[in-house]
Structure 1
Amino acid sequence: MDGWVTRQVELQGPALRPIAAACLAEWQQAHGSGRLDEYDSRFGITAEQPVSEWEGHDPEQLTSEEFEEIWQAARRQIASQPG
């Protein structure tokens, strides 16, 4: 799974509003339990190909600490929204 996305955060606009904060392991669990649509609509999905194969997208380079901080904040904000 080297190079594959296991967690992904997407922020939108100047306010950097979180629109996705997906985790591959959670997505797989939701898929296995028949709750995939619910998970996708709330948290989104991770990229379906390795980062090295992305075209037309320039992901932000972050340290693991920066990513973790942004990830946690995005998850809290998305989880607090009515589903």
Structure 2
Amino acid sequence: MNYRRSILTIFLSGIIFSLLGGTIGFLLGKFLPDYYQGVFSAGQNPEFNPIAVGVGQGVTQGLMAGIAIGLIVIIIDVLSQARRHRKD
């Protein structure tokens, strides 16, 4: 895997998982707002917005997971190429 493809893999993985995490966070905040209100001490504050918290948490955690998964994919590809190269 060349450098351009590696960076693209990490970037796309981060974007895809950010969108997925944000969507899940939105759905949790909308349909199960008690979850975020119970997790955060500010959840009892009348200004607390569980949807905003859910989207923020989901996007952040999704981005981190996406970057980690992208890096794992690259590591697996590099190790696989090294094994193939060693056999030749």
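Quick note: the coordinates plus some simple rules give every number you see, no bench work behind them. Keep in mind that what you see is a predicted model, and the values were worked out from it rather than measured. Cβ atoms are built from the backbone, for glycine too; each structure is taken alone.
Annotations for the structure displayed:
- Which of 1, 2 yields -30000 [helix-only ellipticity at 222 nm (-39500 (n - 2.57) for each DSSP H run of 4 or more, over all residues; to 500), calculated]: 2
- Read-out relative contact order in percent (Cα under 8 Å, 6 or more apart), computed value 42, structure in 1, 2: 2
- Origin of the derived value 1.5 (distance in nm of label points 7 Å out along Cα→Cβ at positions 33 and 57; candidates 1, 2): 2
- When distance in nm of label points 7 Å out along Cα→Cβ at positions 9 and 25 is computed for each of 1, 2, the one that comes out at 1.8 is 1.
- When Rg and Dmax of the Cα atoms in Å is computed across structures 1, 2, the figure 13.0, 36 traces back to 1.
- Taking distance in nm of label points 7 Å out along Cα→Cβ at positions 41 and 73 as the criterion, the top-ranked structure out of 1, 2 is 2, with the highest value.
- At a computed 3.5 (distance in nm of label points 7 Å out along Cα→Cβ at positions 49 and 65), which of 1, 2: 1
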